[in-house]
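Trainee: Pasting the structures here.
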Structure I
Amino acid sequence: MARIGMIGPGAMGQAHIERIHTVIAGGRVVAVSDVDQAHAQAVADRIGGTAYASSKELIESLEVDAVMICSHGPAHETDLLACIATGKPVLCEKPLTPTADAALRVMEAEIAGGRRLVSVGFMRRFDRSYRQLKTTLDSGALGAPLMVNCAHRNPSVPDHYTWDMAINDTAIHEVDIMRWLLDEEFVSARVDQPRRTSLAPARLQDPLVLVLTTASGVRVSDEIFVNCQYGYDIRCEAVAERGTLSLADQNAIDLRTSAGASNPITMNHNERFFQAFVTEVQEWVSAVDRGEHTGSTAWDGYAAASVCDAGVQALTDSGTVPVQMIERPAFYA
């Protein structure tokens, strides 16, 4: 049984705890830490675990075999480095770090330690629809992919959502899943700014369109609309030489009445990607038990952060911004 320590048991963290304790085999959250000590204690009391005064104490605790990091992005680097130093596997929610420079430091520490310990919470890689899409493209039946058109729509975003998060907190999911789907890196980024919705906070340009180009010339567009009001709507259409592929509606039922046909629309990522989260965490817990690594790597976190750095720059600079990345280390081959 893998004994898991949870850093940052907020909404995402508690959703993971619920999954681990109800539908996932082989793991148990036994320890939590949070910047709000009272909140950490309340969560610990509810699950019968221990509340630690700091993430450092949790990571170093002998009762913790592996760590899940669900805290605010800027806090990730310090805790990731501590996990690597103690030799403990860690599943870190995205972003690995908010910037590529910080992610590079995490990679360097992991390489120096000689063992892959870091997995990044890019759950779309575990989604059945995306996996079927990749299987079909990889088969070559449709020829080479030429374009991919994506959309990432949220009904609304919280008050702490800042101007750059449309790229490095929202679009980072499309950045990673497109790298995985197309099996190549991005070389440039551009941001188009359509007419702004009147329903967005004044601090945000919403919607945005992030336009990326891969090394082979595939064009990926990502519409980022985080105050769309009506629901959580994830779309992806791959256009290849001999056909197209699109994600289907993620609905369990179709409703037909005299008013017409309709289906439910999910309202958040936990609804839309519930099974993907279950598969991701189950595979990670099982790998921890076997002493193995699974899922995306620190390199994937670094590569996504590098593209997002270019995208954030393109939010303020007109034109196309090149993606600056190091060569992939052999350690992550």
Structure II
Amino acid sequence: MNLSTSPYLLKNTSVTWIMAQVCLALIPAIAVYVWLIGPAILMQLGIASLAALFAEAAMLRLQGKPLASLSDGSALVTAWLIALAFPPLAPWWLVLTATIFAIVVAKHLYGGLGQNPFNPAMIAFAIGIVSFPSLMSQWPNQALQMGWSEQFQVIFGLAPRLDALTAATPLDALKTALRLDEGQTSVHAVLTNQGIFGQFAGRGWEWITLAYLVGGLILWQRKIITWHVPLAFIAAMTLVSGALWLYNPAQFANPLFHLFSGGTMLGAFFVATDPVSGCTTPRGKLIFGAGIGLLAYIIRVFGGYPDGVAFAVLLLNLCVPVIDLLTQPAIFGMKDKS
């Protein structure tokens, strides 16, 4: 009997196949990114990918492990997430350094694939924004049209980094405007009077975020991820943002703005669903996702950083062992004492 065809067994999968599916699910967002922002993101993806593969190969060689492990695709997924989380016009050395740090320190110094307690891509983002807050805040100005050569020159330092090239993120622009006016202006006035904002979030970025949502739903439909973490993440952010919006709509943006701004959809479907650094039990995943959504909102609205997804993920990564311990289902055949 061929047990691989038994209805009692799951279909054969591999790490390589799963990582390939994740990369494919990111393609819609990358395509929209290139269409709206330009080819800079492709350069950053190339820089991050090469850096990740080099760092992965070096660490495997130092540990005496076969280089065949490079083919599992985990390093490439980390590289792509870093490139997509960083500003597309960030200096090449910033993306390179962050990617190497993620692979060497956040992944291999903890034991390699399957052993890292923290999400490597979010470690890279946190290190980048803490160490180089100015560079990590320089996002491309939507009104400025730049070709391949101009973006190439900016990324590789062949052209000066002019203020006209960049603008604040929609989240940062809204927070700054509300704080500077000290309650004298409203969210609606800021959203309608600044060209950085579009139909319901940041102009252009709302469609990139929508593409992340489409890619995430593809992962869920193909059963690469479960619904628990994304749904809990989005529900928590919707509930807290909706409650504060109803309480004071002049000072708090509506839930739609928060769902389609920053790293919400990228974090919900592609970062928080990491099977290594996230929770493993169904109830644990719900708590994990909800905690990230709540903390991300608190940090982006009341904290000092424009977005809080990376820090929220890392803080909940710390809680994973306790959450999994407290949400373990009863052993089969044993009575649940609770």
Structure III
Amino acid sequence: MKAAVLFGKEDLRIKTVPVPVAGPGEIIVKVGAATTCGTDLKVYRRGYHAKMLKPPIQFGHEMAGVVAELGEGVENFRVGDRVVPINSAPCDKCYFCLRGQPNLCDDLIFNNGAYAEYMRVPARIVAKNTLMLPDAVPFEHASLTEPLACVLHGYEETGTAAGDCMVVIGAGPIGLMFMHVAHLAGVDVIAVVKREDQVETAKRFGARRVVKIQEGKDVIAGVRELTPQQHGADVVIEAVATPMTWQWSVDMVRKGGVVNFFGGPPEKTRVELDTNRIHYNEITLKASFHHTPATTRGALEMIAGGKFNAADCITAHASLTELPEVFHRMLTRSVGVHGPDIKTAIMP
């Protein structure tokens, strides 16, 4: 079969590899669609991911498809079932799992290889985090379950309520999903974007007002002017992962507000923050990682029920052989014919 293999920094190749075989408790899924992801782009740019993969390795983790083979002992699925295999599963036994933090599991297993014709799903993921997909939901929409689950986890961690003011810094796929989820929950969303082509996209995903970063203009002051009595936002979501935007987040939030550092910077990144402001203004600083089995189910429910507008997230389709060029375009942030690329559905 054909599969994408990451060999190192910006070295992604389409190779012929053996079709995987299901071991005990495992399933083999024929990939219906896999979607590109900001995390995959970071891995492509850096050549590795400390937690999830080291090259050479098959690549990709957002997907949906059809069960093609059952391993010994699998009883909850049948060949032909439409499924969404999530990219990880916790152990449910460790210190963190027993304290309701399965995303921080000491033995969290990951699965990669979505950019392929077939993908093997490990037994623990089959048992704990593979979801049945209704017939009416397109595979490319269902493949958004994993990133949306991460967003739902991050959103829940902030304690945001209807009527709150939220600033989202960044208009990549994750930032746009945050805007959409917040908008659906009745939150007043202010987006901070870098490029002109992102302004209308942010509005389409739920931002009522948009601040575009411009040379010579104070983006922090521009945001605070749009907040109630210019106090700052109740919640700020940082979805860019740079030291500068981390610092902006603290200066954009109100007294008693919450900042969620959602974007994951490279290893050993250091940030300077105004500790006086944080302390005397009772600002809560949080970071959210990954998803939980509960938020994966909530995400698929939103997609399958039509509440979440999955169609607008898919801005292009491509074949597996075109994947290296797709990642090159993502790296250079090229704009597609219909506006900024958000996610590309890879159709093996």
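Trainee: Out of I, II, III, choose the structure whose coordinates give distance in nm of label points 7 Å out along Cα→Cβ at positions 28 and 220 equal to 4.0 when calculated.
Mentor: On the way: I: 4.0; II: 1.2; III: 5.7.
The correct label is I.
Trainee: Moving to a separate point now. Taking 40, 22, 18 as the value of Cα extents along the principal axes in Å, for residues 244-315 alone derived from one of the structures shown (I, II, III), identify that structure. Walk me through the intermediate numbers first.
Mentor: Working: I: 54, 42, 26; II: 40, 22, 18; III: 46, 28, 26.
The value was obtained from structure II.
Trainee: Out of I, II, III, which structure matches -18000 when helix-only ellipticity at 222 nm (-39500 (n - 2.57) for each DSSP H run of 4 or more, over all residues; to 500) is calculated? Before the final figure, lay out each step's value.
Mentor: Numbers: I: -11000; II: -18000; III: -8000.
It must be structure II, since only it matches.
Trainee: State the single structure among I, II, III that was used to calculate FRET efficiency 1/(1 + (r/R0)^6) of positions 228 and 292 (r between Cβ atoms, R0 = 35 Å, to 0.05), giving 0.65. The partial results should precede the final answer.
Mentor: Details: I: 0.30; II: 1.00; III: 0.65.
This figure was derived from III.
Trainee: Check the numbers for distance in nm of label points 7 Å out along Cα→Cβ at positions 44 and 276 across I, II, III and tell me which is largest.
Mentor: Working: I: 3.4; II: 2.2; III: 4.5.
Ranking I, II, III on distance in nm of label points 7 Å out along Cα→Cβ at positions 44 and 276, first place is III.
Readers should treat all values here as calculations from the given coordinates under stated rules, not as data from a laboratory. Keep in mind it's a predicted model, so treat the numbers as computed, not measured. Cβ atoms are built from the backbone, for glycine too; each structure is taken alone.
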